[in-house]
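We did not get these values from a lab; they are worked out from the coordinates using the rules stated. These numbers were taken from a predicted model, which means no experiment stands behind them. Cβ atoms are built from the backbone, for glycine too; each structure is taken alone.
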Structure 1
Amino acid sequence: MSESKANSTEFKHKIKVHEEIIRVMLFASAAASILITVGIVVILGRESIPFFADPRVTFREFFGSTRWQPQIEAFGVWPLVTATMMTSGIAMLVAGPIGLFVAIYLSEYATQRVRSWLKPVLEILSGIPTVVYGYFALTFMTPLLRSIFGNDIVEIYNTGSAGLVIGVLIIPLVSSLAEDALSAVPVSLREAAYGLGGTKMETALRVVLPAAISGIAASFIVALSRAVGETMIVSLAAGAGPNFTFNPFRAAETITGHIVRISGGDIGYDTLDYNSVFALGLLLFLITLTLNMISRRIVTKYREVYE
């Protein structure tokens, strides 16, 4: 009896030690993630200081001008911002409805067999390298747009084709997150709707969808953040020169595209052009941070708690 009690005590001690080790490992992982994020922000901020401290650069011009040419001391960031917002907006016009419809189908209509092969197929889209999407936009989507609207209207490099392909890229992100939000709605709400005579479509659109609106909105904003940060597609298909335009059929360079082009060029270290890359990176981080804060606010405000 004494030996059995000793073995039980030793077993409990080993479990406690293992749980403590796992707790420390999880804490270390979380701390490492935070430190890496803080380190990136610190580097961006530190390297951006020489750019904003230069007397040739003013915040008024940076946020109030529509011409970005650091080589000739023109520092208006709006051409890059508008191109980024255009490609991201077009992407959401594609991914938002399609991703939501896919999520509703997977959550409310698809059988287990259909779901078992449809979800992996969707995930393949997010696993394709973005450089492949970039060449797809350039060699398929752009010729398609030119055949529809005319070669004189659609330029070879344009934000429209880049935005459409980015939309295809983020469809799995929207559908996966939205489907998780829809599936989290209790079955009792669906049964109550059916008991009141609601059809499957009415239940999905009038009961399940409103109940999951916080998660769906969060999925949209997360996907928008992903679209804002996309690099290779816009680098290959959107254009290689800052252009302040709202025409999706014209070439325009996004923030990420400009960073790639300048970083890969022959620019000297600690020059104004070099430091502008970090300033743009910091601006991109602030845009993404703002979107994530909006997402958190929406989730907190519209979250439904069921017991």
Structure 2
Amino acid sequence: MVHPVIIIGSGPAGHTAAIYAARAALAPVMFEGLMAGGVAAGGQLTTTTDVENFPGFPDGILGPELMDRMRQQSIACGTDIRTETVDRVDMSQRPFAVHVGDAVYHAETLILATGATARRLHVAGEETYWQRGMSACAVCDGALPLFRNKHLLVIGGGDSAVEEAAYLTKFASQVTMIVRKDHLRASQVMQRRAESNDKITIRYNAELHAVRGNEQVLTEADLMGPDGTIETVATSGIFYAIGHEPNTAFLEGQVALHDNGYIQTPHAPSMATSVPGVFACGDVQDFTYRQAISAAGSGCQAALDAERFLNH
């Protein structure tokens, strides 16, 4: 059997693509993944608590609940969801071959929505306090009451770290950037922005070593200096800004990637990749915005692109 559309991935991009494809009578099959990349089906939102910036939920909604609702809607529209992880894809043949364990599925078009995984340090206490004071997205979580008028830490020294720190100053009493080296990697413009902001302090030659807290939330962090000495600082929030890894290893280089590993979709506004009939959406191709709502929008585009490709 050859499926018109196979969707790989199950975050906001994947489910929006599934909803549009199903409503277009394309009978999409979705492989939502089984702890693919160490994240549950539904993607990074399943590790998030309160989501306050997704339209339609004026009182906010929990990340796992939002993804469960999207999944239910995908099914209601007619998507066949398989809780399995795709091992590899063969794009050298048509129809495309999707390998899942010992099974092989064939598709006329593919929608890649496998997302990206935030890099983490896995310091002592991190698993306990992740999303209880620790996050990898200031825009997503920085405005939560947990962080308002509190001292926050940003881990990283690149442009993204400065952007995160600057954003957090809207809500925090003070933001300290923890930089492993003796200088920022950020561009000169971004460095000046950090250095001129009264609410940002830069701590050089320091690394996050461990975190602790009470039964509810994070309350302090251990910072290690270059000589191995440990200093404990009080903080109510720690934001990682050390990059993301797009989940593209299973593609084995069959589609063109940017230098940073994200899938190229060079034919804007189309979500088409370098392989005709293969489309990418969400964080696996977006390293600029990385928001649930922008991912959902690109999922819509990918499904419409796939439908047009099939029609022609």
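For which of the structures 1, 2 does the calculation of mean count of other Cβ atoms within 10 Å over residues 91-98 return 19.8? Intermediate values should be presented prior to the final figure.
Numbers: 1: 19.8; 2: 15.9.
This value belongs to structure 1.
Comparing relative contact order in percent (Cα under 8 Å, 6 or more apart) across 1, 2, which is largest?
Numbers: 1: 25; 2: 21.
Ranking 1, 2 on relative contact order in percent (Cα under 8 Å, 6 or more apart), first place is 1.
With log10 I(q)/I(0) by the Debye sum over Cα atoms at q = 0.07, 0.12, 0.14 Å⁻¹ derived from the coordinates and found to be -0.40, -0.94, -1.12, which of 1, 2 does the value describe?
Working: 1: -0.40, -0.94, -1.12; 2: -0.30, -0.82, -1.02.
Going label by label, the one that fits is 1.
If you rank structures 1, 2 by FRET efficiency 1/(1 + (r/R0)^6) of positions 75 and 259 (r between Cβ atoms, R0 = 35 Å, to 0.05), which sits at the top with the largest value? Numbers along the way, then the final one.
Details: 1: 1.00; 2: 0.40.
Top value of FRET efficiency 1/(1 + (r/R0)^6) of positions 75 and 259 (r between Cβ atoms, R0 = 35 Å, to 0.05) goes to structure 1.
State the single structure among 1, 2 that was used to calculate helix-only ellipticity at 222 nm (-39500 (n - 2.57) for each DSSP H run of 4 or more, over all residues; to 500), giving -23500.
Working: 1: -23500; 2: -7000.
Computed on structure 1.
Looking at structures 1, 2, which one was distance in nm of label points 7 Å out along Cα→Cβ at positions 243 and 299 calculated from, given that it came out as 2.8?
Details: 1: 3.8; 2: 2.8.
Of the structures listed, the value fits 2.
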